[in-house]
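Quick heads-up: structures coming right below.
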Structure I
Amino acid sequence: MQIIMYLTKIFYKVGDIPIFNPLYIHAYMIHQWLLNFRSQPLSVNQKSAIIFSPHQDDETLGCGGLIALKREMEIPIKVIFLTDGQKSHTATPWIKPPDNLIQVRKQEATTALHILGVEVSDIHFFELTDSTLSYLTSEQSENTIKSIVELIQTFKPGEIYVPHRKDNHSDHECTYKFLKVAVEQSKIELEILQYSIWIFWLSPLFIKLRFSDLTGAYRLCINSVLEQKKRAVTVYKSQAPILPPRVIKSFLLNHHEIFFKTQAKI
């Protein structure tokens with residue numbers, strides 16, 4: 001355990017120095033390849049949307065620009081958080097989490113989304129235990145899917161945004177699986193777009209990631225709302241000490257957000 005903690009500390013120390021961090025090189029090359037050669041431009045449309053976020057910050061990191069652009073046009077947006085975010089510091093035990101972390105992250109999410117233009121009434125917290133989505137019982141999974149179906153049938157969105165099916169975090173990948181089943185059960189025609197948080201960083205190409213997993217890529221220019229997104233990201237102060245600096249910068253400096261469309265409408 002001490003060795004793992006030591007190596008993790010080293011990763012955080014060198015994580016902001018690209019030449020010493022193969023993860024950064026991997027993420028940068030895939031992102032640039034997609035951005036410049038393998039993606040189509042995406043325009044903001046008039047479709048209402050639901051953003052599904054496993055944890056409080058994923059929605060802003062992955063979709064903050066999109067949310068801000070849609071809300072500028074007064075397009076209805078709902079944001080659903082599946083977990084309570086209480087275990088965000090388990091990978092960095094030398095960093096003490098804030099007292100009452102669940103409430104802290106909930107308030108951070110509400111504030112960040114307010115900056116992006118989302119009303120409190122359009123934010124929903126399922127409050128499932130963080131890092132346990134892959135361990136839910138069949139009954140718990142069915143209840144979660146049922147809640148998602150009810151939201152979809154009530155709101156009737158034209159689009160749904162969800163973490164990539166291979167985002168290399170169990171909560172992220174389970175969120176996609178729950179959503180896919182819920183959309184099928186809802187019988188509502190809509191489009192699913194997958195956003196990336198960890199896929200470029202922690203899903204090695206040719207090992208966990210295949211080129212076929214990166215098809216259907218679209219790039220959304222967020223220049224006009226980038227500063228707004230930055231303000232929203234910086235609200236998540238509880239997460240700043242535990243996210244590698246280079247990862248945070250990649251979301252703060254990129255002028256595009258990349259999404260992957262599910263090929264068939266459901």
Structure II
Amino acid sequence: MNIVIFQQKKCDLPWVEVVKRLLTRAADEDNGVLFQNTSTIIRVHLNEVVRNGLKNPSKLGQKYSDILNSLLTHLHLTLEDKNLQVVEMYTLLSLILAAVIDLSIASYKKGNEASLVAKIFMKLTMIFGHSEELLLDAILHCRTLIHPRSRQPLVQVPLIKRLFSSIRLGQTMDPVLYLKYLLLGKLWLFMTEKKELGKTRMYIAKVLKLPDNVPDWAAEEKVPWLGLSKWSTRLVLKSMTLLGALQVMND
């Protein structure tokens with residue numbers, strides 16, 4: 001099936017309205033192939049939108065964020081009760097929300113950090129509820145968090161703290177969720193002042209209990225940076241590299 005997207009004059013991101021119609025049609029017809037094709041279109045355009053928005057945040061950041069937010073809401077409401085490739089739907093929601101967050105962070109005005117953090121967290125929980133894995137996936141897809149030059153600690157550190165505060169003391173996790181939290185903790189440390197590093201590192205190690213099956217899982221998955229002779233959250237955090245962790249998350 002060939003899908004042609006027509007460019008319209010004087011309209012920002014005209015493809016968004018096109019894919020909204022395609023998503024509605026896919027939902028109405030329970031058409032998984034159409035949904036997959038539409039998802040591919042969104043992914044291709046999304047990369048370009050975020051790249052351009054981050055290059056020119058003052059002019060394009062908030063504008064693009066608002067448009068993508070409308071797409072996010074449409075996707076969520078249209079497919080919420082459908083069975084169209086649930087995994088792909090949540091992945092797509094995660095990618096779009098990450099783009100909305102990236103563009104909002106890149107274009108926010110100094111002094112508005114608290115309101116932006118609250119807005120982002122509300123959007124995260126509105127879309128994903130209290131599903132820890134989905135919440136973390138959306139945050140870890142954010143380019144402004146992964147790329148050092150784009151980081152905004154005044155927004156991202158409070159957001160990370162809110163996510164960590166939801167962890168129950170002694171909570172057991174599967175290895176992948178544990179490593180996602182640990183990666184988020186690693187990124188938190190990158191944005192922490194030197195005098196606060198020790199305290200923050202201790203907090204992360206205290207909150208994140210090492211799952212008993214992590215050593216066996218790491219051996220089975222052949223994770224090179226997890227070839228430890230002794231195991232603790234502190235040691236895993238120390239051996240974790242950003243590139244290595246991202247490779248594990250994306251496999």
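A short reminder: the numbers here are calculations on the coordinates, not readings from a lab. Treat the numbers as computed from the prediction; the structure is a model and nothing was measured. Cβ atoms are built from the backbone, for glycine too; each structure is taken alone.
Can you spot which of I, II the value 17.6 was calculated from, given it is mean count of other Cβ atoms within 10 Å over residues 57-64?
Comparing all candidates, it corresponds to II.
Given a computed value of 17.7, 52 for Rg and Dmax of the Cα atoms in Å, which structure among I, II does it belong to?
So the calculation was done on I.
Matching task: 12.8 is the computed value of mean count of other Cβ atoms within 10 Å over residues 137-144. Pick the structure from I, II.
Working through the options, I get structure I.
Where does the value 27 come from, among I, II, when relative contact order in percent (Cα under 8 Å, 6 or more apart) is the thing being computed?
Matching structure: I.
If semi-axes √(5λ) of the Cα gyration tensor in Å, for residues 33-128 alone computes to 25, 16, 8, which of I, II did it come from?
Clearly, the read-out refers to II.
From which structure (I, II) was helix-only ellipticity at 222 nm (-39500 (n - 2.57) for each DSSP H run of 4 or more, over all residues; to 500) calculated, if the value obtained is -22000?
II
Taking distance in nm of label points 7 Å out along Cα→Cβ at positions 25 and 97 as the criterion, which structure among I, II has the greatest value?
Sorting by distance in nm of label points 7 Å out along Cα→Cβ at positions 25 and 97 in descending order puts I first.
Of the structures labelled I, II, which one yields 0.97 when Rg/Rh (Cα atoms, Kirkwood Rh), for residues 89-144 alone is computed from its coordinates?
II
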